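Enquirer: Once you scroll down, you'll see the structures, which are given as structure tokens.
Every read-out reported here was derived from the displayed coordinates using simple, explicitly stated rules and does not represent laboratory data. Note that this is a predicted model, so its numbers are computed, not measured. Cβ atoms are built from the backbone, for glycine too; each structure is taken alone.
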Structure I
């Protein structure tokens, strides 16, 4: 075949385009390999603990507010410094010792406890606040400079403690230990920036607050979703079924429910069904439970409290302490983590639970007081 100058130019342009495509493909594959190398061994658990990762561990606390490398316990002790409210206890030890392990949070005050750049993944949060202030303390998480928080909840409820009443929690992602130590191990990736703010929305000062948030500087996979948590409270006299999570739009997976339930009448309260409306469901849900205690993996009521890796009923407090059904005024706290069975949705999700119970031999609607926190991951492009 005779190749004219124009055909030669066309083939040369085609060659350049194919070469550019090949280079782009190689770059993508290399970037993917870099991500895989960085995340190799990063997954939590004993199964991958022996695998070495290139991720870099950092931690923020009152002793190192920025999480900077080699910047822990650098504070120079100074008397009468509002940022060193416990100077009288520790100031004499000097820089490099125990300089500022705790802070205070006055009424109406907010404190940013984490403000760092990514990409990174939060691995563990430990926080302690005066017990009497648990429900008046709000915690908010902002991913990648968003204007509205992805996580917004009373502090104690975020850690599966309801009614402001202490209860031991011994689950896989959340641990609550005496006397007031809140821990969570939910992995929380962010790509550019993370800010966490704790606000004292009461009229009383918090005399002591401390925290430690451990995270890893590492590339975040494109498919990683952002962690979300939403608090809600209502009387089922006005809202029945109770809405655990109002309709959210996007692609993600629902990973947990926490309920704090106060009975307003005697007798068993847990006949209501949980329902998951997903991806266009209107009048009827795709996933429908069979009863409240069934959803919390129990049967025939809650005869005792329990806390396991994925589910628990951790508090039964009030005049119904000795009754398996409970009485008016009984407070219940219960959690259900969908770690091995996440509820996946592609376009939208709404979650409700009915307040139903027994009265005079029949199942009737109940007028109880419920608060909840819903937990889910959601795609970053929404």
Structure II
């Protein structure tokens, strides 16, 4: 008999952990700019996602050896460690904590993904992924919204301590997680395997969406700064999390009923339209484009949590999907360095069209 209790505890834990971390992540470049070292914040983010990508395929082996619950608690601890390291911003310490956090992120999200599926009935994968994404996004979005206000009334140092404390609270909540239905004896013998062409093609969609979201995160503040105040930028920048809170649960339930491939196709088309609107760089169309991209974020973030359970080995799929996701962010960061915003959007549109042509036949054949 499956209970929602493990899903709720897992979701609340991640909501608190990422209330702390996402606020820090969103403002880390601003923080280091205030210390006259703006490049260190960017390098920190690049290291986090680079090692997230590298470690994800191997994180399954670590999880199998020490257990899912221990993996979650250990990895979450390094999120708090990274936040606290900002209080002593020596370059060596920041680079070291960023590297360790990237490795921890691979373990955390692989363990989260497998725990979510193990604790769910197969017919409820989408619904439970929607519950998780809703609570996670509520925490992450709230962290971004509050960070600026708290810092404005106190200081970066005070805000960092508050956010580290919240992340530690989320980590402690993970200790309440019950065991899942999966037999650990079969998991321990399992080793990570190379991704099959099937996983690569389906994972390509994950890469494409993360490039979109990565570029929006990187280029959005620059584009918005030409038209809006910093408070408005903060609100618009949190649209993706607001959309996830409002629509993740329902998109997950719908995907269980009508199939995830239909929602993926709708999301791809909506993303293309959103990027085209943002390409105009006019205030009204820019906002509309952000809204469309945010809606796709709510849908894709949810169903990409459920898809690994739809085919093949779900544990292997989760670890490789996490690697593809972080690869998308790394590609977005590199594109953001090399190209101006207009070219970034054009290049991303081209990648979506080419990637969809490659991946969608496999998705149509494989995904429900």
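Enquirer: Assuming 17.6 is mean count of other Cβ atoms within 10 Å over residues 205-212 as calculated from a single structure, say which of I, II it is.
Expert: I
Enquirer: Can you rank I, II by Cα Rg over 2.2 N^0.38 Å and just name the one with the largest value?
Expert: On the way: I: 1.21; II: 0.93.
Going through I, II one by one, Cα Rg over 2.2 N^0.38 Å peaks for structure I.
Enquirer: Thinking only about distance in nm of label points 7 Å out along Cα→Cβ at positions 117 and 325, which of I, II has the largest value?
Expert: Result for distance in nm of label points 7 Å out along Cα→Cβ at positions 117 and 325 over I, II: largest is I.
Enquirer: Out of I, II, which structure matches 18 when relative contact order in percent (Cα under 8 Å, 6 or more apart) is calculated?
Expert: I
Enquirer: Which one of I, II has helix-only ellipticity at 222 nm (-39500 (n - 2.57) for each DSSP H run of 4 or more, over all residues; to 500), as calculated from the coordinates, equal to -4000?
Expert: Source structure: I.
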